[in-house]
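Take a look at the structures below.
Please treat every number below as a calculation from the coordinates, not as lab data. The structure presented is a predicted model; accordingly, all values stated were derived computationally and were not measured. Cβ atoms are built from the backbone, for glycine too; each structure is taken alone.
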Structure 1
């Protein structure tokens, strides 16, 4: 009987060790997951900033082009009138 009890206790110790290892692995995954979520949020923020900058750049270019066209028309009117 004594040997059976020893064997059972050793098995419980092994199971306990494995469960602790699993818990540590899970905690590690949770930490990694949180870090990745934060990184994704940061990258999405950077991307949004770049999209907005690109949009502003496009708008500014359109405005400048419009002003240039307007000036060219005025110049043409002057040269045509002369």
Structure 2
């Protein structure tokens, strides 16, 4: 991890950000003491979850989509 002073960040922010974009992590220091860490953001690759990921983990009952009993419906409705 490369140390960069606050003054250097202020003087040449664009160059520091280019280093971060290239994969480098910068430790920002003020008077020799760490203040912050600037690191690249991980790639946000949105991939679809594989179908059947939890196969065999649970069983969906046959009456899964059956209407709820009247007393439970009333509880949900606050009656």
**Prompt:** A value of -7500 was derived for helix-only ellipticity at 222 nm (-39500 (n - 2.57) for each DSSP H run of 4 or more, over all residues; to 500); which structure in 1, 2 was it taken from?
**Reply:** 2
**Prompt:** Between structures 1, 2, where is distance in nm of label points 7 Å out along Cα→Cβ at positions 12 and 28 highest?
**Reply:** 1
**Item:** Among 1, 2, structure where Cα extents along the principal axes in Å as derived comes to 69, 36, 20
**Value:** 2
**distance in nm of label points 7 Å out along Cα→Cβ at positions 4 and 36 derived as 4.7 - corresponding label from 1, 2** = 1
